[in-house]
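Take a look at the structures listed below.
The numbers here are math on the coordinates, done by the rules we state, and not lab data. Quick caveat: nothing in here was measured; it's all calculated off a predicted structure. Cβ atoms are built from the backbone, for glycine too; each structure is taken alone.
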Structure I
Amino acid sequence: MKKRYSVYVVELNKKVFTENRKFREANPQYNGVLECLYVGMTSLTPQERFKKHKTGALSKKGHNISSSIVRRYGTFLRSSLYAEHNPMTKAEAIKMEEQLALELRRKRYAVWWN
């Protein structure tokens with residue numbers, strides 16, 4: 001099986017915590033010290049995927065394929081938090097996205113993932 005998928009982490013502006021109720025409610029462990037993050041998975045490079053989030057990319061069918069949280073609050077990729085995991089199969093990436101998000105929450109980051 002080809003390993004062409006990646007997980008990635010985007011640092012978010014901390015305004016997301018005060019301005020987005022769902023984000024705040026999903027992160028009761030957050031103490032305001034560490035960063036706010038978004039964890040995703042992609043078959044593109046993390047850099048290409050981040051660019052699609054920031055530009056509000058649409059699918060061929062016209063559906064929005066970018067996260068509004070990343071589009072509005074995303075600042076840059078945090079490769080030090082994900083590079084060691086890549087590349088992987090799609091099944092591995094689906095599992096790793098959640099595992100990485102939960103691991104970062106345990107470390108007291110505020111994290112969003114889909």
Structure II
Amino acid sequence: MGLVARLSRVIPLVIALAAIAAVIYLVVTYRHSPARAKEVLIRVFTWITGVLSVFFGLVTLYALAEANAGVLDLGASFLVVALVGLVITRWCNHLFLKHHPSYKKKPVKAAVKRRWPWQR
């Protein structure tokens with residue numbers, strides 16, 4: 001029962017992340033393509049879950065140093081959810097690049113060819 005109580009505290013965070021994902025996916029799909037939307041969504045959520053993991057890791061360490069059991073329990077629960085989200089987004093990135101190998105290639109910077117009288 002304790003695990004269910006801990007996970008119920010995290011539900012608002014998961015709902016907020018799902019709402020952000022839905023909005024990003026719909027907007028980028030409308031503006032570009034579904035493949036581009038998936039790429040953008042993976043990049044954004046990799047960044048978000050990485051930042052959340054660092055933040056909740058620091059909160060957990062601070063609560064551990066201060067011996068604050070309530071904050072430690074809450075921070076650890078949020079840290080686990082952020083780390084699971086990070087693992088899921090990295091796995092999705094791997095699968096996306098496996099099915100869309102053209103997204104692996106970085107764009108090449110254009111070369112400027114100067115003409116006379118500026119060429120030397």
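A compact table of results
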read-out: Comparison of I, II by distance in nm of label points 7 Å out along Cα→Cβ at positions 20 and 68 - largest value held by; value: II
read-out: Which entry (I, II) yields the derived value 17.4 for mean count of other Cβ atoms within 10 Å over residues 36-43; value: II
read-out: Structure with the greatest value (metric volume of the Cα convex hull per residue in Å³, set I, II); value: II
read-out: Origin of the value 11.8, where mean count of other Cβ atoms within 10 Å over residues 12-19 was derived from one of I, II; value: II
read-out: When relative contact order in percent (Cα under 8 Å, 6 or more apart) is computed for each of I, II, the largest belongs to; value: I
read-out: At a computed -10500 (helix-only ellipticity at 222 nm (-39500 (n - 2.57) for each DSSP H run of 4 or more, over all residues; to 500)), which of I, II; value: I
